[in-house]
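Engineer: Pasting the structures here.
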Structure P
Amino acid sequence: MPRRELPEGTVLLDVTDASYASFAKEFLERTGHEALVCHGPSEGLCPLLAGAGCEKIDAAHGVVFQFDLDRPEHRTILARYQKILDPEIPIRVVVEHGQDRLYAELLAGTEVWAREPTAGDLDAFAAQVESADQSRSAED
């Protein structure tokens, strides 16, 4: 899929908690990062589950994923991200207690946060996204 042109450092916040999404988006934007939010579709299937593309994931240079991994469709979305995204695009997955062990195979290749990410976590993640962007730009 072609990547939509957004500024380097663009982060997709794929989260169910609206108040956390608001905090994270505001923090990232204050620190100079474009932040896109997805709470999942209001109706029907996620476009990725329906076999369609997604503009938000196409534009993402990094992903914070905070959906419930106990739900099969959420695991499928995460697996799809891992399949379609460049391996250098960092993915952080927020898990509930024990999900890191239960879904260890699915979580391979991602960094796991076993608690709600703080401003410091987001800042470090945004720096990693920038670093990955710079690395890809140097290769071009």
Structure Q
Amino acid sequence: MSTNLTFKKATEEDIEFLLWLRKETMIEHLINSGMDVSEENLLNRIIHQFENARIILLEDQKIGLLKVTEDKNKIEILQIQISPNHQNKGIGRKIIQSILKNALANKIPVKLSVLKTNKAQTLYKNLGFEIYDEDEFSYFMKTV
């Protein structure tokens, strides 16, 4: 697999791609969780913290989304989505490992939430995340 991954700040021109990506990667999990999958709800999630959204590029092709916030106490992965035809190739793992390395250097935890129906939680556990809380739909995980 080529590892020429780069990132660019998401702009309004990316919203159509991000809506497609959210549908491709999340609809199944949202439906299985009994959550609202209206286009309005999907768009609301896309524009939430949009200033922190970065498009993941592989060889200059849009393949995903990374939305992260960081302060002196923690890094939070708000969203990471990789298009289905690029999943299971280690891309998400590589991106998260890079975030973890940064957090370790700064001695701060990384937090995220994952839908209980999303198999990505296995990846997160393998990378050292532990569940510290949950609600009806999601597990809240962090590094320790």
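Read-outs: derived from the displayed coordinates by stated rules, not from any lab. It should be emphasised that the depicted structure is a prediction, and the values quoted were computed from it without experimental measurement. Cβ atoms are built from the backbone, for glycine too; each structure is taken alone.
Engineer: Identify which of structures P, Q gives the largest calculated value of distance in nm of label points 7 Å out along Cα→Cβ at positions 54 and 118. Before the final figure, lay out each step's value.
Structural biologist: Numbers: P: 2.9; Q: 1.8.
Largest calculated value belongs to P.
Engineer: Another question, then. Out of P, Q, which structure matches 11, 41, 40, 8, 0 when P(r) over Cα pairs in 10 Å bins from 0, in percent is calculated? Walk me through the numbers before you get to the answer.
Structural biologist: Details: P: 11, 46, 37, 6, 0; Q: 11, 41, 40, 8, 0.
Clearly, the read-out refers to Q.
Engineer: Work out the source of -10500 here, i.e. which of P, Q gives that when helix-only ellipticity at 222 nm (-39500 (n - 2.57) for each DSSP H run of 4 or more, over all residues; to 500) is computed. Working shown, then result.
Structural biologist: Details: P: -12500; Q: -10500.
So the calculation was done on Q.
Engineer: For which of P, Q does relative contact order in percent (Cα under 8 Å, 6 or more apart), calculated from the coordinates, equal 20? Walk me through the intermediate numbers first.
Structural biologist: Details: P: 27; Q: 20.
This figure was derived from Q.
Engineer: Can you tell which of P, Q yields 2.2 when distance in nm of label points 7 Å out along Cα→Cβ at positions 110 and 126 is derived from it? Mind showing how you got there, number by number?
Structural biologist: Numbers: P: 2.2; Q: 1.4.
Here the read-out was taken from P.
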